Structures are given as structure tokens and as C-alpha cells.
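Following are the structures in question.
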Structure I
Amino acid sequence: MAAPLAGRVALVAGATRGAGRGIAVELGAAGATVYVTGRSTRARRSEYDRPETIEDTADLVTAAGGRGIAVPVDHLEPDQVAALVDRIGTEQGRLDVLVNDIWGGENLFEWEVPVWEHDLDRGLRLLRLAVETHAVTSHHALPLLLRRPGGLVVEVTDGTAEYNRDHYRVSFFYDLAKTAVLRMAFALGHELGPRGATALALTPGWLRSEIMLDHFGVREENWRDALPATPHFAISETPRYVGRAVTALAADPDVARHNGRSRSSGGLAREYGFTDLDGSRPDAWRYLTEVQDRDRPADVTGYR
């Protein structure tokens, strides 16, 4: 089908850039109406102070074939989230897909710094942005999603349940935030499954987000120029790859088999057959476990 999600309504919470933008655009390419939220608009930037805006994301959704609707929302403010959901209910009468991708902690965590040395205010702010926002959004949005059977909730995190179980992730606060989101999906699966909806956790691999490309001083067009200094970056993927994972899930009539589970973009690509924009299928988490974490030379043969 050219537009498998035509007539469907999605909310991508945290869609200004990165995975959220990639997910929103791919949902639009599948024909969905997509509400995109965030704090960075053409009129006002968030503390990230970056150029990406929710209006830009909405335009990309529309250009891809869907309908993008930008709504400025701070997901730490329950009244703003409630107003957003009321608007979707009034305008569309339904919500089929909720993607909780709110993050905002990129500049708050300190690498390999123990909890007693980590700045406490920054750590607690990270937890609010990465965890509390998801809870607030689910609280307000799920009654609308449950009006119709077959709804899908995707909790976007970093790392699969298996990987995060066995690996310390960056810092106490980062580790706690990303693991909490995994557990949120598990709990939501128990609450939504008997009510006809599905919840799961989804992680991209090494994401070539706008921030990551800037960090390496490259653009999407020449990202491989970063490989001499960071060879394992060869396993990286575009934000559209995880977007295609969400679209495949949303179009799957048997999506309930994923309920409560933790999945990755690379794992779902093998299952559903989609590719990244370059036609490859990077499987980052298998690569990290079998190559990078074992200090083996960078070689993506068999992993993309």
C-alpha cells in the first residue's frame, strides 16, 4: 500500500530533531496526520539553543505525504499536555499512535562521573525531562488513544533491555533515565494490553542526529569523513531508520505480539524488511555487543 497509515493520527512528543523528527517524517510518508511537539519554535528556542524547530518538522511531515501539525508544548507542564490532547480529540476525534520521545537531557549528563560528584541539579533536571515528561504525556493521552482498539504506544529510549541490563550507561542519571523508560513500556504493556492497545520500548542504534553530526563536524552527506577518528561510527544510522521501524509497527495488524517488549531499529528491520535511506540494515546493538565492546577492530561486515 502506498499510504498504509492514511486516516491514522499520531502524536510524536519530542519531535524537534533527532529520532523524533525521523519518526514523524516517516509516519507522514505513510500517510498519517502527525502532531509534533517540542519547545523549540521559530519564535523561541529551548535551552538547547539550536536551529531545529517543530514547525520545520511539521513541514517535512507534510512534504513527505502526510499532514504535519506543530504544537509548542512543554511536557513537564500537565496543563499544556492536557490542552494538546483536547485539541487532538476535538480536531481528529482519535489518536492511533503515541510516540514518547521527549528527552532534552543532552547537555545535562556528565560522562563517567559518579553520582556523588555529578551536579545534582542537572541530574535531577535530566530525570524530570526524560522520565516525568513521558508519564505526564501518557496520563493525558492514553484515554484518547483507548477510544479505538489497536492503538500503539512507543517509548523511545537508548539501549535494549538486554543491553542496559548488563552495561553501565554513561552515568547514574543517564542510566536511570534510559532504564526507567524501558520499564515504563513494560508497565504500559500490562495496562494497555487487556484494553486492546500495545506498548513497547524502541531504541535506535548509533543515531546520526543533528547534534551528533555537529559533534563530529560533518553533515549527513559526508558523515563517513568522521570514520578515521571514530571507526565504529560506521555502524551509525539516520533518524529515518527508527522512523521506519515505528511505521512498520503501526501498520502491522499483529503488532500486539510486541506488547511490553524492548525492540531495536536494527532488530525490527530484520523482521519487517525495511532499510535505512542508503538501502542498508545497520544492526547497531548486535555490533556493539559483538565488536565494539570486545575491543575488536571496526568492521561492519554482516552488521549492516
Structure II
Amino acid sequence: MDALSSVLSRIALRAGVFYSGNLCDLHDFEHDVFKGHLHLIERGPIVLQTQGQADVHLNEPTVLFLPRPQWHRLVADDGVGADVVCGTIALGGGVHNPVSDSLPDVVLVPLSAMPGMKALLGLMRQEAFEDQPGRQAVLDRLCEVLILQLLRHCMAQGITSGGLLAGLADAKLGKALRAMHEDPAKDWDLPSLAAATGMSRARFAHHFKAVLGHTPAHHLSQWRIQTAQQLMQQGQSIQQAAHAVGYGSASAFTRAFVRALGQTPGAWLTARRADHNGSLNETGSTDKAAKPPRQGPAAP
């Protein structure tokens, strides 16, 4: 299994298309506790507004991805509007995860820079405007494929802010990361990880921190928590998840979990279940006449 697939097999990726059609005027997208936003802009022009940042003017077909929850606004021409597909993206178990934390606050990639996007866009358009059984499920899966293609592109082009994706793109560090990810319960130490890369311990430790921004021990601890989150969501008890990722007791796991996330595993799981019981989709519809995102007041 390649390094990115290894990561995504442990980090739940959920995507939901909630609008496909023509946007006119101003449309706000609120801060969300668990989800980022994806906008596939097929035809503009359109202006992106975010808090504290200069407006971004988009005049060509573009993939716009905000990997972390934040308020933003799309401003389209009030006359001709803009053709867009809007979706929510949840990576992992909460606001922060090693994949989204590797990306800048706003990822902008012209569709022309991503081979295969034209065919994918055609499939999404066909599903959005035809009343076929399973339409919503197909759209959501296509949205997931789009995100995977986007992550590939970011790794290949260096569109990262360091972190996990940069590490996975590194030929040597990718080997150590894959080893930790595939067996998080193992008692990994610096010599064994360095050996997996063919580097000396000192060079490996320095290179790892320079690329990922933290030590191998910190990464392993965070990965164990991330893996345990997935196991708990799949039905394992806190104690079972703790042992599966290498903790000797549920209490030791709980202490590490609180240090990482500021809440106990039980409190986190309750919040996640409440979120899961609601819909990932913000409107639950992708009809051509679907209600567009919330229209905000005039831009300041």
C-alpha cells in the first residue's frame, strides 16, 4: 500500500455535495465545528472573501478547498452568476488532523492544472441534474474522488505548509511514516525509524522535524490518537482502542487524549455521534432548484 493510501485508510474521509447550480450575488458559508468546504467553480467570475485576508478574484474554472472550518463568502455577478458545485469535507475525527493541517488555509488550483478533472466534472454535472436512484450517494463519492485527486496534486506540486503531506512526498521520510502508520502499537524508537529510511539517527531526527514541524515521537503519539478515534467510531470500546494503538491502560490513553484534544475520549465520542446523527450535507438536496447557501448581507 502506498503512503497516502495508508494514511487515508486510517483517517475517515467524508464528503457531501449540498449544492450544484448557479449562484448569484452573495452567499455565506458559516464556520463549522468538524468540516471544511470544497467549491468546484466551473464558470465564474467569482470573488472569495475570508476574514482578515484580501479578496481573491477567480476568473477561470478552479477547485477551491478550505480544509479547516472557517467562515467565508462567495460573491458572484448578480446578472450572470457563477456555476458551482459546493460540498463539505470531513477529514479524520475533528477540527485538526494531520492531512488538513498540512495544507494552507485556502487551496486554489485551476482545473486546467489537474488532468482528468473535465471528465469528473462531467460526471458530477450529469448526476446533479438527473433524477436517478442513488444520486446523492454517487455525488458524494465523486466529491471524495475529487479531494483525493486534489491531495495528490498538492503533494506533487508542493502545495503544503509542511506537515504530513510534505513528509509523505519525501522519498525517505515516507518509509518511516508508513511504518508507523501501519503498526502504531509497536514501540517505535529513533534507531528503528532511522533504519527504515537508511539515514543516521541524527540526520533522520533533524530532517523529520524540519519537514513535519515536530519530532517522530510527537507524530507517533498523534497518529495513535487519530487511529484510536477511528476505532471508537467503528464501535470499539475506549479500552479496546487504547490497547490496539499501544497504550497499556485506558487511563494512560485518556491522559494522552486530553493532552492532544482537550477533552476525554468519552466526551469526544458523544460529540461525534451527535454530529454523525445529523446530515453531513447542509441542505440534503442537489436538485437544480435546490436552496443555495445562505445569502449574506452586503459586503463591507
Structure III
Amino acid sequence: MSAKPNPRQRAVARITGLVRRLIIGRVPRLFDEAFYRTRYPDVARSGIDPYWHYVRRGAGLGYDPNADFDTAYYRRQSGPTRLDPVRHYLRTGAAAGLDPSPAFSTLMYLARYPDVGRAGINPLLHFRQDGRPEGRIAAPSSTGPDQWVALAGVRAAHRWDYPSAETPRFTLAFRRDIPVEACPNDAPRLCLVLTLDESEMAALVATVEGFAQGIADAVALDIDTTARPHPPRPTAILALEQCFHGTGADGERRLRYAEARLWDLVPERPRVRAIGRGGGLSVGVPAG
């Protein structure tokens, strides 16, 4: 049973709830306040109106508004929008055929159940309120990124792509000194989707295999895709099992994991190239 809000939390809830009603209006029915408070206890502790938090901060952090809506996955399709992902999906995204999660195809649901479209009901809202209790079927999305085995069941927020337009240079540093408190967020599996050339891949294979047995406290690999040509598509997935992660004030991402599996995506059938025992990893931008 959750603790009752204290006077400060109640005051914050009243003020931010009033601001939300004045600026945004009602909470959309696709937003599950109970889920949001439970899934993100920092919101519950703050007392902030849950939907106001989602609009102002949560969506940018990749927080999900309900158990069936994957914010990061949706934003991979929609790109930057003026509205938060929930209102965007309700107002324009569903009509455009965007999918709210890897497990739900908007167009397939409407095609399978034309009565939903005729009634003008948002397909995900119908599925959550009526379709699921009635035993209706939700087909998986077919609009997502490449579905490699290592990404099966991984939420979009737990897929990190390197390099990117913002980070053409990055450092993977395997470390033993990452403290538990630096990694407050958990993920059953977190995947780094990497575009590496052959020499970088060979170095990463050796590091994943050797770091757990080695004596070095840290081994860093600097990747610079501006220095020489790189493949046009991802070549590796570093899948971190039972992972905990956090982001430092300097933007460096820090992770602790129970096992690392390095998948080679170049063959026609991707395969595991290296397995390493639990450890720590940081991902950041090289100095200089």
C-alpha cells in the first residue's frame, strides 16, 4: 500500500493540477495516472500532477503514459512534435497510421475491427477499455526498426544507437568503479546498437571477452566515425542483461550489468561473437 501524501505533496498536487487544467485542460483517457505514479516513484514523491509532469518533463525522459504506450518507440516514428506523444497520437498520429508500441499496430486493429473506425474511437483507447476485455486481438507493429533477435522484447527507450548525428564520436569504457547509486534505472535488457568497422569490432570482441578476466580497472575504446568511412548500417549489438543505468551531469551514460553479449549483425544470420560476465560500462563523448 502506497504512503499517503504529506501536506507538501498535497499542496504541490493542487497547484500543478490547477496549472495543468488552465493550460492543457483535461487529462486524456489514454494517460494512466496510477500506472505513471507507480512506474515512476519520483513523480509520486514529488506530488506533481502526473500528466503535467509527463508533458513538461516525462515524455522527454522517455517515460511511458500507460502500459501499452512506448513513448520512445512512438517518437522514433513521429519525430519532434508540438504536442506530447499522447495528445499527438490521439489527434493526428493514429490517423497517420503511427503505432504506440511494438506490440500494437494501429492500422491492423482498424482493419480487423472496422466498427472501431466507424465509431471514430482511437484504436488503442478502444483496445484498452473494451477490446482487451472482449478478447480482441492486437497485432504487433510492422513499422519499427530492424527486428534483430537481440532486440526482441526490448523497449525503444532501452535501445541506444551509436553513432548518431549528435555523437559521431563516442567512447565505450568498460569500468569497475561505477557505483550502484549512479545507475538508478533498471532494464531487463539494454541494447547498444553500434555501427563499427572491422577493426573496431575486433577490438570490442577482445574487450568484452577479456575485461572480466583481466586486471585493468578500465578499458576504453574511442570510436570516431569522422576519421574514416564506416558501414552504412549497424554492424553490432551489445546486449546488456539485467542492466541498471543512469546519466551523469556531464551527459555520460553509466551502466552496470549481469552479462554482456556482443552480436555480430554482418552475417546473413546474426550470431554472438563474445560473452562477458557482469561489470560496468560508461558511454560518453571523448575529450578534446
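Read the figures in this text as sums done on the coordinates, not as results from a lab. This structure is a prediction, so every number in the text was calculated from the model and none was measured. Cβ atoms are built from the backbone, for glycine too; each structure is taken alone.
Taking relative contact order in percent (Cα under 8 Å, 6 or more apart) as the quantity of interest, name the structure among I, II, III where it is greatest.
For this comparison of relative contact order in percent (Cα under 8 Å, 6 or more apart), the top structure is II.
Ranked by distance in nm of label points 7 Å out along Cα→Cβ at positions 49 and 161, which of I, II, III sits at the highest value?
I
Taking mean count of other Cβ atoms within 10 Å over residues 9-16 as the criterion, which structure among I, II, III has the greatest value?
I
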